[in-house]
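Please go over the structures that come below.
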Structure P
Amino acid sequence: MKYLNVAEKNSAAKHIAFHLSGETPLWKEGLSKYNKIYEFEAEVLGQESQMVMTSVSGHLLDLEFDSAFKYWQSCNPFELFDAPVFKFCPENSEKIKKTLEREVRGCQGLIIWTDCDREGENTGFEIIQVCSAVEKNLKIFRAKFSVITGISVKRALQNLQQPNKDISDAVDVRQELDLRIGSAVTRFQTLRLRKVFPKTIGTGVVSYGSCQFPTLGYVVERYRAVKNFVAEPFWKLKVNHTINGLSVDFNWERVRLFDQEACQVLRDKCRENPLATVTDVNTEPTSKWRPLPLTTVEFQKLASRKLKISAIETMKMAQQLYSDGLTSYPRTETNKFPEEMNLRHLVGLHTHDPKWGAFAQNILDNGGPTPRQGNNTDGAHPPIYPTKYIKNLKGKELQLYEFIVRSFLACCSKDAQGQETTATINIANEVFSGNGLMITARNYLDVYPYDDWSSTEIHVYQSGQIFNPSSIDLVVGTTSPPNLLTEADLIELMEKDGIGTDATHAIHIEAIKKRSYVKLDDNIHFAPDLLGMGLVEGYDAMGLNLSKPHLRAQLEADLKAISEGRKHPQAVLAEQIAKYKEIYLNVIRKANKIDSAVAERFPEKPLKLNEDNVTLCHCRLPCKKITVQKQGPNKGRPFYGCSKMLTKPCNFFRWADGETSTSSEWGSRKRVRGYSTSSSDEWS
């Protein structure tokens with residue numbers, strides 16, 4: 001038997017071929033210089049087989065409208081909800097496609113080695129489509145794996161499965177809806193705003209996406225909360241007790257008051273009778289939990305917060321680390337290690353590192369690893385962990401690899417331990433408490449510098465003890481507004497509300513940055529830019545919730561249902577398209593609200609469009625004004641008709657010159673001299 005094997009990326013193909021062949025395999029160039037071909041022999045289904053391994057570079061095919069709908073002026077944007085779409089191979093993938101077509105000839109089997117997630121499954125079916133067109137009777141298999149190690153890929157080859165059509169269908173539906181919804185709304189708002197703000201918009205594109213817009217909505221909502229925040233002064237009491245240079249602050253049980261006079265009265269009362277009585281001393285063990293096994297969302301958030309590496313950079317480099325066989329698959333929702341996983345071996349790989357080797361050895365010497373386990377598993381991939389020890393990385397790749405290693409070792413270690421003491425005192429019937437912490441075992445903190453836990457000294461107090469405080473002060477403060485959102489905050493909100501997936505959060509955030517809908521204050525916090533703010537305010541003024549997460553979250557839930565076989569793809573498509581058609585019709589009826597909202601932000605004075613007494617057709621779209629061209633008594637007369645140009649128009653007709661005619665009431669097949677309503681070809 002001869003099998004064509006296809007991986008997601010060339011680096012993955014190279015490492016898989018190496019592990020399966022047991023040596024450096026023979027290789028040759030593909031038609032694409034970025035996608036090599038590797039040849040070796042391996043046992044497949046109990047039979048020694050000839051293996052050809054190559055790769056794609058992500059998705060092989062793309063989705064597009066029929067050429068008649070390609071140009072923006074070719075149709076009413078509303079028609080894009082129903083326009084025919086097809087999959088095609090873009091020019092930058094043509095050589096890869098031709099390599100697959102050439103190499104599959106003479107093969108009896110095809111093994112898909114793409115990433116084991118939704119997008120990878122869909123890419124696999126694209127490969128199947130291309131290869132099956134050449135070899136009709138291919139036996140098709142799916143290799144399932146989470147790490148590119150010898151054990152993992154050999155196990156995958158021994159346990160070949162069938163590709164999952166349900167998972168692939170979910171991606172097809174998502175792609176089609178994103179294309180239809182995004183294209184229709186993008187064309188409409190771009191063409192309109194170009195007319196209203198010709199200088200500011202120019203030839204720019206004002207894009208819309210059903211994920212990127214709620215992402216923008218989060219930024220706007222937080223910005224409004226900050227802008228509208230009204231600071232209030234507050235007052236609180238603070239007690240200090242200093243002996244021999246050790247200062248202990250006691251915090252007020254009431255926390256704070258918004259009444260200055262009341263707070264002053266209580267302070268004066270305490271100062272008149274300043275003796276403090278210790279009413280309770282409580283010392284008990286406490287701990288700081290080590291991190292859970294690393295998921296994609298936590299990885300992105302922590303890389304952004306602790307390493308100052310953007311989510312889009314993080315995922316790009318994590319994919320490369322995975323493809324190079326250094327880490328496990330970086331897209332996972334799982335935060336617990338499977339019981340059968342050999343964690344001792346994985347920890348043992350790092351015992352010779354000069355920075356964390358001693359820590360790794362200590363885990364092994366003390367009965368470990370004993371990882372902290374979460375409650376989530378996606379059923380496909382383990383948490384993110386290092387699969388190989390390496391020390392020749394540089395720059396941000398090294399930072400990310402080191403973070404993954406330290407997170408893994410910390411998780412496999414023990415919680416930090418301490419003793420926390422709380423002393424409660426009473427002064428004139430006002431209650432205060434002071435706290436001290438003594439760390440008794442740092443444990444995971446010794447390898448995980450991304451957490452901080454510091455000791456705080458406190459005097460030795462005894463219940464019933466009486467002492468004179470060093471000071472009893474009235475402290476004034478003001479309430480503070482919430483902070484603008486960071487990238488980590490955005491990812492957290494998107495994850496909570498189901499906007500996108502762990503694999504796409506970074507992409508949507510990058511999209512609103514590239515489109516200048518948001519800007520970064522101090523390179524950390526997001527604020528809406530002028531156009532982004534205007535768009536959200538415009539759609540909000542219409543009473544539409546496009547900037548809220550509910551619409552997209554429901555779609556994501558439907559996509560999950562498709563991938564699990566609980567919903568039919570066509571049913572979800574029909575339901576979602578109908579929903580967005582209704583939204584679109586509302587948008588065009590109230591489009592002037594976008595103009596007004598954006599005008600509040602732009603320096604350019606808006607041009608007023610002539611939309612008084614707009615006539616709507618039976619489709620509820622603004623009519624197109626058309627002139628009769630055929631010879632006859634009505635030649636040259638203007639009339640209103642359906643504005644659809646490439647899909648089936650409705651039979652709406654009304655003369656635009658205000659005159660009536662015996663032929664002015666038309667059915668879909670009635671005719672008048674000089675014009676026929678039965679053919680849209682004559683509307684020109």
Structure Q
Amino acid sequence: MKNLFKGKGGIEIQIVRKSVEATFKDFLINELNTTKGAYFCSSFEYPGRYTRWDMGFVNPPVEIKTYRDRFEINALNEKGELLLDYIYSFIEWESYTEGINREKNKINGKITKMEEVFSEEERSRQVSVFSLIRTLREAFYTEEDRFLGLYGAFGYDLIFQFESIPLSRERDINQPDMVLYIPDEIFIVDHQKNERYLLRYNFKFEGKTTEGKDRSTADSPKNKINVKRDIPEYKRGDYSKKVQYAKEYFARGDLFEVVPSHEFHRNCTKTLSELFNQLVTINPSPYGFLINLGDEALIGASPEMYVRVEGKRIETCPISGTIKRGKNPIEDSERIRELLNSHKDETELTMCTDVDRNDKSRICVPGSVKVIGRRQIEMYSHLIHTVDHVEGILKEELDSLDAFMTHMWAVTVTGAPKKAAIEWIEENEASNRDWYGGAVGFIGFDGNINTGLTLRTIRIKSNIASIRVGATVLYDSNPEAEEEETIVKAAALMKVLKDEKVDTKEEEIFIDRKEDNEKRLEVLFIDHEDSFLHTLGSYFRQAGCGVKTLRHTIAKEAIKAGKYDLVVLSPGPGTPSDYRISEAIKLCEEMKIPVFGVCLGLQGIVEYYGGDLGCLDYPVHGKQSELTIASHSVIFDNIEKIKVGRYHSLYASYVPHNLEVTAKTNDGIVMAVEDKKKMMFGVQFHPESIMSMEDDKGYKIIQNLLNTIKGVQ
């Protein structure tokens with residue numbers, strides 16, 4: 001398919017679309033090991049917010065770099081030389097430039113900052129390096145295509161183009177603030193339509209064309225494999241001290257919240273493609289990226305949109321409020337509840353969104369700024385976040401670049417009040433942020449923008465991997481907890497830097513359980529017509545036991561055979577006498593077989609010992625309770641606190657002295673009994689219930705039971 005149209009500045013643009021195989025993706029990503037370019041992907045879906053897509057390119061013809069008020073535009077191949085002629089014709093006489101020098105493969109110059117008075121509503125229109133970006137966009141502007149544009153990375157120091165703030169740290173004059181590419185071949189994957197294709201662009205200007213020109217570029221410097229370099233050491237406690245110091249600013253009212261950051265460093269000999277493929281596999285996110293910038297590279301899996309503009313609609317999704325994921329979906333649900341019930345995390349996000357709404361109110365139609373999603377949950381490989389979704393409609397005279405600049409940088413990576421927070425960061429962080437807290441993505445020549453915050457990012461330079469992370473801090477913050485949050489945020493990135501196979505959580509849990517109990521115990525389950533015993537039985541199987549389940553009507557003969565190391569009395573409806581449980585327990589005692597009773601099973605043990613049962617005033621079916629545990633209990637060994645799931649109406653109203661009560665609810669209901677001498681154990685709750693799965697404690701009870709039995713054999 002061919003398409004021919006003109007850009008606003010007069011350049012003719014031809015597009016050829018070609019379908020490609022799925023393997024082209026791997027080829028492209030591998031090319032980025034040594035070639036300038038970028039790959040962006042969204043591997044995270046959220047209705048109304050994110051869809052899955054990929055786009056990438058190598059060998060771009062044009063590169064734009066800015067350094068404070070300096071800029072250079074480089075032609076990276078023959079096609080770029082023609083485009084440089086076109087670009088030069090637009091910027092040569094711009095009033096905001098000075099000292100422009102034109103060479104065959106390069107244009108460089110300086111942005112002239114003017115002493116001007118402007119209202120805050122006009123701040124995004126002051127002269128800056130974005131004046132150059134606006135000119136480039138206008139030169140190529142077209143509504144005929146939505147992919148051609150400027151792709152790359154925007155550094156944190158671009159904020160100083162928007163806000164005049166004194167710098168406290170020395171800057172490397174060779175560290176760019178922005179690196180953008182104009183590609184001429186873009187690989188697109190539309191996952192919804194299951195399409196993969198390559199868009200090839202050729203340009204024609206003043207009778208000259210890029211068609212047939214060489215598009216190869218020089219390789220990027222390669223990392224030297226197995227070269228180890230000295231790297232800064234992480235000192236635990238330094239970050240928490242900064243948090244404590246920030247609290248003094250909150251107390252005085254100088255700040256409401258701030259996001260201090262710090263860095264972790266590792267030697268790295270993996271290729272860029274290895275790092276990228278592993279990262280997006282273990283940490284799917286809405287903004288995955290691999291950007292080869294020449295002498296450095298960025299590999300990231302960012303969870304947070306920075307700014308997205310389509311037409312006049314602007315969107316952001318502030319993230320604040322974070323908690324570590326659980327080991328399984330049940331623990332995740334508890335963590336989500338804890339996060340949503342956290343006043344501190346709610347306050348964090350509220351302040352972030354209020355500042356974000358303020359940013360939009362500067363440039364949006366009055367009344368159009370709306371919160372369309374509040375404290376919504378987004379789940380990633382290691383973390384759970386709360387997210388707001390905010391939209392607005394740009395004023396008629398403003399465009400997407402105004403939106404981009406007005407939000408520099410997101411309150412979720414700076415703080416509030418934003419200017420004061422940026423000043424605090426400049427004065428108190430140990431090193432320059434460089435790319436962290438900036439953005440990655442693209443500015444389309446159709447006027448649209450799609451960018452993600454530069455978070456969860458590995459920066460590779462001179463064979464060293466740097467990972468910068470931060471946490472939103474306010475007066476309620478616990479300094480040590482905030483430092484721990486940053487470590488958790490870095491965990492997925494650290495994982496891909498290690499030379500080890502990445503296993504899934506489920507595999508790790510399953511393998512660990514088998515290894516905990518090497519000796520196989522044979523367990524007989526007596527079924528009292530229950531609907532939970534097979535889940536309970538799976539816990540014993542996961543622990544390495546052999547399990548046989550028999551109905552209560554035929555189980556006694558199996559006990560007499562003496563083949564079992566443990567008999568489990570299952571839960572069930574009714575009363576212990578309905579199943580003549582005391583007879584089964586008596587047989588076990590005679591055969592010296594340990595007994596473990598669950599729910600109805602505990603009630604049977606209590607009656608066997610001469611105790612009494614009562615009926616609760618209000619049944620607890622599918623209810624969770626927290627227990628008080630006896631310190632010398634064997635089945636609760638190394639468990640200090642536990643919440644458990646209950647399904648019962650009967651309870652042990654009287655327990656004789658020869659049977660020890662080792663757990664109760666807060667209102668005094670017996671939840672566990674033990675006779676260590678006779679090896680009789682019972683729990684009134686269900687250790688297999690999803691309500692007992694926090695930190696795998698239900699399973700740990702089974703492990704403790706089995707370890708106790710092994711210890712006396």
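Each reported figure results from applying straightforward, stated rules to the coordinates on display, with no laboratory input. It should be emphasised that the depicted structure is a prediction, and the values quoted were computed from it without experimental measurement. Cβ atoms are built from the backbone, for glycine too; each structure is taken alone.
Comparing distance in nm of label points 7 Å out along Cα→Cβ at positions 127 and 247 across structures P, Q, the highest figure comes from P. State the single structure among P, Q that was used to calculate FRET efficiency 1/(1 + (r/R0)^6) of positions 7 and 71 (r between Cβ atoms, R0 = 41 Å, to 0.05), giving 0.65. Label of the originating structure: P. When helix-only ellipticity at 222 nm (-39500 (n - 2.57) for each DSSP H run of 4 or more, over all residues; to 500) is computed for each of P, Q, the one that comes out at -8500 is Q. Here semi-axes √(5λ) of the Cα gyration tensor in Å was derived from just one of the structures P, Q, and that gives 57, 44, 18; the source is P.
To which of P, Q does the computed value 9.2 (distance in nm of label points 7 Å out along Cα→Cβ at positions 447 and 631) belong? Before the final figure, lay out each step's value.
Values: P: 9.2; Q: 7.3.
Checking each candidate, the match is P.
For which of P, Q does FRET efficiency 1/(1 + (r/R0)^6) of positions 279 and 375 (r between Cβ atoms, R0 = 25 Å, to 0.05), calculated from the coordinates, equal 0.05? Label of the source structure: P.
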